[in-house]
Structure I
Amino acid sequence: MRKNTALWTGGFFLFLLILVAAFGSSFSYVKEGLEGKRLIFPEAGGIVSAPFPPSADFPLGSDHEGRNMVSLLVMGAKDTLLLIFLITSIRYVVGVVLGAIASLGGRVISNFLNVWDQIFSSMPVIFFAILAFNLPLLIYAENRFWIVIFSIALVEVGRVGVTIRDQLILVKNKPYVDAARTVGLSNFGIAKNHFLPTLLPTLLPTMLVNFCFDIGRVALIIGQLGIFSIFITMQFVEVPPGGMYDLVNTSFNWPTILGDARKDIYTAVWIPAAAAFAIMYVILTFNILGEGLRRHFSRFGM
């Protein structure tokens, strides 16, 4: 483990990420940076309007409202990580349940997982997301947040389910399991004495490694959605003087900063660059951590 550089590096990156997400919003510098100021009057004279380029006062520049990009990234870290973990967790919970049912003889579920896995292994998730999430029925849905969350999670649930099913079937067909059935051992006894002792040392490490890699995949997907101005946290708000409603974002999560990336890249490149770097940091963190865990478990033949 001492020579496992990837595990230590990924763990350190994750520690920094958790610190920022958990405690970053409590710093006065971060709170002050959210107080936007669209105009600055330099001592040399003149007027400078937002967005402001990187400087001593704005290390990563500002957005169009004059808010410090550092503050926006720190405030959005918690929401971004919660979204990513929520999507990935739903994917694995559903995948494990469907995979377990398929391994016990559920042919319909097994065939469904195969078809689902083949469809989305050949079609990029972002294509499906752009087509589905721009449908008027979904845009104006009352529970849009949960619909989008579950849609992204379920897109690749087939891959998780197939992996779980195959490993369970591999253990199910072992000779000692057949012998246990022959001597009249109950299903609970078989699961307790044979399935769990065999699966836990191999299945859990594999799931943990894949979970880390999937977090990186989900982070990339929601980042891509942000570039196309498709946000998860949106709701209708009344626009003054009243009677009109607009669909606006309600969170500081990082993909929302990429909403105007195609325009900002020509006028204020630091805005999408800061959000892209933050998302890339998450992807690299969990990919490095996943690789470190894979190397660690492989030493024990897992």
Structure II
Amino acid sequence: MARASMTKRKQGAAWHQSIEGRRAIGVVLTFVILIPLGILFVMPFIVMVSTALKPLNQVFAFPPRIIPETFQWQNFPDGWYGYGYVDFSRCTWNSLLITVNNIIGNLFSCTLAAYAFARLKARGKNFFFAIILATMLLPNEALVIPQYVLFHRFGWLDTHLPLMVPPWFGWPFFIFLLRQFFLTIPEELVDAAKIDGAGHVRILLQIFIPLSKPALATLAIFAFIGNWNAFFGPLLYLRTPAIQTLPVCLVQYQGAYGNTDWHLMMAVATIAVIPVLLIFVFGQRYFVEGIATSGVKR
């Protein structure tokens, strides 16, 4: 009996060691894969900052140096104010104006649409929701010419309207994100609110929106990053330099004959990316929580 008991203990210890060994190997493999991938994704940002701190004669030096021999902090004010015909302060204000407007517009329109698709009982709502999702399959390039013709007939070209009006009519991905999150809110809360005499507006404002802060924060982060970094739309619709956005203004550093001040261009690009980094660093908790819970349906 004692010998059998010892045998079982040895087998249990061996099994436990085997499981721990597999876990350790899994952790090691995870780090072996993720660390190179992390370096690969961070490398463009490192090169951008490194170039922003170099003099022009060291930008293409061989062998390349990640850490400059001397840090040229003067590149940042020179890049920002160096091109007299490019008002980067004005370009930054234009980007901020469009971005804030589009965040508010997406939050307003997508919240209403998502609540309707998640909670209202209407015939055919799933069909229309499927149509909205189907529009995500269309590449943006296929819509460029129809949108351009439409905005031209409206007289909106060379204004901010083509960039600021559409977000007030919803965005398919954001509607899908919020709808999935709204479906996780218990039906009992809605029933209790209805018993107390609450209508849909009160239910949305007092129950859904307070409980959906992670998803709303995720939407705001996505909208901020997408609109702050937007290049194609502003390049297509904005011609007057006074109304152009920051990414379009950066193109002014690219000379027609290859004479590009890369160190100054990277300095301004580094300044432009700082708001995105701050938004993501301070909002990453809501970002991860919103993405993790939006795909769960109770």
TODO: Output the label of whichever structure in I, II has the greatest value of Rg/Rh (Cα atoms, Kirkwood Rh).
DONE: II
Task: Structure (I, II) behind the derived value 30 of relative contact order in percent (Cα under 8 Å, 6 or more apart) - done: II
- [ ] Work out Rg/Rh (Cα atoms, Kirkwood Rh), for residues 146-217 alone for each of structures I, II, then name the structure with the largest result.
- [x] II
Task: Structure with the greatest value (metric distance in nm of label points 7 Å out along Cα→Cβ at positions 74 and 138, set I, II) - done: II
Task: Among I, II, structure where distance in nm of label points 7 Å out along Cα→Cβ at positions 106 and 210 as derived comes to 1.5 - done: I
Open item on the list: On mean count of other Cβ atoms within 10 Å over residues 34-41, which of the structures labelled I, II is highest?
Closed with: I
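A short reminder: the numbers here are calculations on the coordinates, not readings from a lab. Because the structure is predicted, anything quoted here is derived from the model rather than measured. Cβ atoms are built from the backbone, for glycine too; each structure is taken alone.
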